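Below, each structure is written out as structure tokens.
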Structure 1
Amino acid sequence: MQDAFIIGTSCTRFGKQPGAGFKDLTRQAYLAVLQDAGLADGDRIAHAWFGNCGMGSWGQRNIRGQVCFTPLVRERLFPERVAMTNVEGGCATASMALHGAWKDVLSGAAELSLAIGVEKTFVPDDLPNAAARTQEIFDGGIDQLDPADWMAYYAAAGEAAGKPFDPKDGGGTLFMDTYAMQAAWHIRQHGTTPAQIAAGASKNHAMGARNPLAQYRFEVTPEQVLADRLVSWPLTRAMCAPIGDGAAAALVCSAAVLQTLPAAVRERAIRIRGAAMSGGKYRRLDEPGLSRVAVQRAYAMAGLGPSDVDVAEVHDATSFCEIYQAEMLGFCPVGQGGAYVASGATALGGERPINLSGGLVSKGHPVGATGLSMIHELALQLRGEAGERQRPGARIGLAENGGGVVGFDEAACAVTILEAG
């Protein structure tokens, strides 16, 4: 199997951007990824993968990528007649786009492939049906054909967790309630505490304050996290990812193409050492989640293990997720994630820094762009370009990105392992 390399990444600022449309965000991310790769144009791009979840709520339900790239083709900034595949997989959408570009190169179908994710989840209140349009984006992440299946599952899980399933008791989406039930079960089963969840949230807000692209750029103490508005016990607002807009992209090429590029580009190239995806199911509460399956496949492909990872970005739609994923990815034993995070092990300067970007709770979570924003952060870390967020000497980075919901699993999970140089 031939090697595949990321030669450029980009990420826009995340946040509520009512003045920026899908085409605007696409343009920003695309032109920035070309610049980062040292390419004057995109003429060598042979295929593109466009990730998005919510454009249908704005009236564009099909050919989303083609529509967003039409002005760029017209202006000769993107090559004509290049095929573009539209991708949608909930919060894992952008990682699926990267997975497609990676497979393009591995298969030889394309020697230079683009992955891009673009999203707007914030609908201004002055637009018609604003709240309903935002809700529609997230409703697509769970079974709408047989909702009785997950209602029954969550009712039983709520009893086991000591937190009855009542999606009307908080101020967030249904997904915040499912995360809250998982956290409640972890608290009951393993002795995890809300204070440990708050420690992780505080750590990530501190990192977001150092990230110029983050939606939230302020620090919050653990005490302030705990005192913030309750969304769904034990989760407060400061522990939950916000609504926002943004885009991110990556260019993936073959070793043959890499050798034709200038030395400055070759020196910054990031090798995709391993990548794997897994699918969700209605699992038992004490059964490992689908990220455990995906990471084991990725570790095997890369010939690496948890102790080899220098820095990671994980899908913390809530701060409990960092605790859980630290366990699933093998960074600490199952049941000890709370103590592991609270110890400072996942902080900058700790044993294994996680979410130095600020994570989803601070950096932001524009659904269809999130996975590629993780890749952008890891690329900065592995190139030594992360500034005051830099993990010194980082060589191996891991991204875990989940999307959609099947019970307490995500519907899909992608794990990508990257290597500097």
Structure 2
Amino acid sequence: MQRLAPADEANLVLDRPGQVNVFLVAGTLSPGGFVGDDGGVDLATLRSALSTRIRRLPALRHVAVRVGRRHAWADALPDLAHHVRLVDPETVPMTLERRCGELMTVPLDGHRPLWELLLVPGENGYDAAFILRIHHAIADGTSAVALVHELFDPEEPMTPSAMAATEPTGHRRGPGPERHARRMPHKVWFGLQRVLTTIGGRGVSTTMLLGERSQHRGVAFVDADLGALERRAASVAATVNDALLASVAVGFEAALRAAGEAVPAALPVSSPVALRRNGPASNQVGVMLVRLPLAAAGSGDRLRIISAQTHIEKSRAREQGTLELMRGPLGARIMNRIAHRQHVVAGFVTNVPGPAAPLRLAGAPIVAIWPVAVLAANVRLGVAAISYAGRLRCAVHFDTQHVRGFEFAVAMQDELARLVDTAPG
């Protein structure tokens, strides 16, 4: 057995009622391989195709067992009859988005390896689909994409340029030892400020975006042409992630107006930053705080304002490393105790680079994929995005009892379309 890295153990601690710490990837499938022309699925063929790959992926064979006050990974081959299965046939037909929303409140079985692949047969005009759920203790966004690459097949052999496009942006050479020593006092001071802000900061006023969450979740898919979005962002020295944040800002403004709330000039959100991989931990993620400009900001101005922030905050997050209270289980327990009353951020926005070329699942072409991120603390809405085969695919995850999430998604989609339409070339 191998003890969990402290950051991974912290992600086990974050599981609690109403907060299932699972990263979800959903996708639609075309006929081929294990998917028939009628949308039916052959589970035996799929399980056979995946069994050899899973033997080569330790993360998908890990069971968390308690050893004293901590946990260790025990190796166990998963029972594919459980881990790769059809969605509950007793459930009523529903859209893939609604099914994803319902699954975000269902915990994984802690006595088994912490993942599952659910299949939705195609029927009534809907494509066949899959839903892959992976616990954050075994993968952050970047390592989850790496697992998808290992588990699925590229339609064509990966070219060097396509492989580079899927590399996480945090893979950079760290500072030299002299510079590291000079920066250490600053890092300690900034880390202390982050801890104090996490515990008692108040950058968000009372709003429907924060509070106790219900068990009723909604998910809405949003997408845009990746190349055009990249060109539009580059025209003002911004990135695709900046454009994503700009569209999220418009979504927040629409949701607040729909609820009859005052729209602030800016709204802070938390956005993860990939770190340079170092050590055994599956979770190696920094965090930057971005104040999204809302009222009275045009598309171009909004992009520039966000880009100016992220240019600084991204470097600072990479230098600082993992959020201080998420570096081990003790800090995570403190986070759990204070999170229900935090007013530091109003939402979460995550974006991971995905496959540049289309993938197949056991021979079935994957038409589209969307990521769905966990809602943590007292946050009632979050956005996750992934690039896939020339599109930026996003999922808005929200508490339907408290947040006007569909209005958010429509406004976000409109803003992405506006950015794409104004792209040069």
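Read-outs throughout are calculated quantities, based only on the coordinates presented, and are distinct from any laboratory measurement. As the structure is a prediction and not an experimental result, all values here were calculated from the model. Cβ atoms are built from the backbone, for glycine too; each structure is taken alone.
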Name the one structure among 1, 2 that P(r) over Cα pairs in 20 Å bins from 0, in percent of 29, 60, 11, 0 was derived from. 1
When distance in nm of label points 7 Å out along Cα→Cβ at positions 7 and 247 is calculated, the result is 2.8; to which of the structures 1, 2 does this value belong? 2
One of 1, 2 was used to compute mean count of other Cβ atoms within 10 Å over residues 143-150, and the answer was 10.8. Which one was it? 1
Upon calculation of distance in nm of label points 7 Å out along Cα→Cβ at positions 63 and 311 from the atomic coordinates, which of the structures 1, 2 produces 4.1? 1
